[in-house]
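Take a look at the structures below.
FYI, it's all coordinate maths here, none of it is from the lab. Nothing here was measured: the structure is a model prediction, and the numbers come from that model. Cβ atoms are built from the backbone, for glycine too; each structure is taken alone.
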Structure 1
Amino acid sequence: MVMVLRASGWILMLVAALLLSLTSMRYFNADLPGAFQPEIYRENLLILRAHIFFGIVAVLLGPWQFWSAIRTRFRRVHKAIGLTYLTSASLGSIGGLFLAPITVGGVTTHFGFGLLAIFWGTTTIYAYTLIRKRNWRAHREWMIRSYALCLAFVMLRVWFPGIQAFGAPMVEAYQTAAGMCWVPNLIFAELYIGWYRNKS
């Protein structure tokens, strides 16, 4: 049963990452057709596209780092993927930190997305320092936290329209989604880490 749940969770992560990547490609089109806040992002297009590009790379690579067969049998591949994820997550979080102050919704969204960017970057870098010390278990736990925060890219596109569907105005829905897109992810990650520790 546990193996089935793990496999299902892995497939769900990968499918969600693929869907996010496809829907985010519109930000690389001229004039940003269908983009959110195009009037703001046109003035920060380079940072926006760098943030989205590195976010896509990170979210697509993340699931493969949790595939045990790659970790145990193909360590060089695991290391290469890990270094690429580290670079992408670090640069993506820096881009997110630059973009946070210009998001619609005022202080609430600035604070929500700013904290997300800071936590995503720091958890990723800390996970790297742990693997350099050969602390495998702690490295894995911090990578779980890092990827849980990376999946905020996916959950923002779930929470924002979901909250609007219940009648919330656009700005209020976006303000709420700025925290809901990553806080529950991090809570779930902590619960999983705690469960795994007790099981080991």
Structure 2
Amino acid sequence: MGHHMTNGHYIESDEAEDVAGSIRHALRCADFVSGDPQAWKWGVLALHSALQGACVCHLTTTAAPLGAVTKRNAKEWISYFNQSRENQDTKPPDTKSMNLPELLKAVRKQGAAGGNTNSAPIAISDKELAWLKRIHDEFRNQIIHFAPMGWSIEVSGVPQIGQIIARIIKDINDRGWAFRHLDPTKRNAMILDLEHLTEAIWST
């Protein structure tokens, strides 16, 4: 939950709204890429962000941020929860979310939605996992940490990756946990945006 400074005004957002916003931005970029190749970069980052955020929302238990953090970080949080019962001045640890490949493997498991053992797994094939891992390893890492020589990304698969991501986020939404606090109007708008993302052509 971040506060973003804009000339003394604050914009408040949470994980669920952030996912909806990333989907909207991916759609905008899909419209812009034909006239502005730079829009590819932001489109790919928006897709990555939407998928990662949706997985985090799906996995986080009522004892947030447990469920979406690394094993090591989970231990730190559990120890903090235990200590803070006796000492209110105990400082919480930093939150270290699993990376995208780890999050995707976690959502594929039975009982992933908020730790509810009855929740069905999210279907992601090994081939799709490999594709999505590529978005993380190649695109995102290259774009975010790009060296002075700039970046080059193969964009031919992006519309299909967008379709896979839209389907995964729809499935996550259908499980009923990740976006349960999202205002129904915003949630419906997000579902409509996911339909549009499935149809987006990203014409070059």
Structure 3
Amino acid sequence: MTAPLTETGALGSVGELLVAPLIGFGFGWFLERGGLGHAPKLAGQFYLTDLTVFKVMFSALVTAMLGAFWLDQIGLLDLRLVYVPETFVVPQAIGGMVFGVGFLIGGLCPGTSCVAAATGRLDGLAVIGGMLTGIAVFNTMFDRIARFYESTALGAVTLTDLAGVSRGTGVACVTAMALTGFALAARMERLRR
């Protein structure tokens, strides 16, 4: 969130250190207020019994995407300067599956586990312990898996690059998918009542 101000030096090094925790605490507070520090609520996403996570995350994604797109269109943001991490298809797919399984078993993701732990929930502490253990194992084994880790590289690509469509078309498609998803989620919630 502070990246533009950090990159231009507008905040200064002390300002960056002061603003970052405020943003982190604010984000955590909103997650907790939304009930997203509670494992059963997050796990409900996988069982289609509680779609709060879908609605919150897709709302955030679409808001950020539309904001960045239109700020680029009117010249206030240059999206060509926004860092896009490299894609490594197979390692990232496997990492995504490991993340998903851990999320399903623990009921929390990295951010929400910190929120849960900060509010005194033991499941949050357990998930943080699991993450730290996983990080330690990964770092210990990295030399053995380094070649695999860097395999199937595509470079810094976006979905619109892969699909061969314009950024505007991609934005329109993701927005349409989100609106469709919101409508389906609302319908599922009404049927459960």
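What the table below lists for this structure:
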item	result
Ranking 1, 2, 3 by distance in nm of label points 7 Å out along Cα→Cβ at positions 28 and 60, the structure that comes out highest	2
Identity of the structure behind 0.9 (criterion: distance in nm of label points 7 Å out along Cα→Cβ at positions 20 and 116, calculated), options 1, 2, 3	1
Origin of the value -24000, where helix-only ellipticity at 222 nm (-39500 (n - 2.57) for each DSSP H run of 4 or more, over all residues; to 500) was derived from one of 1, 2, 3	3
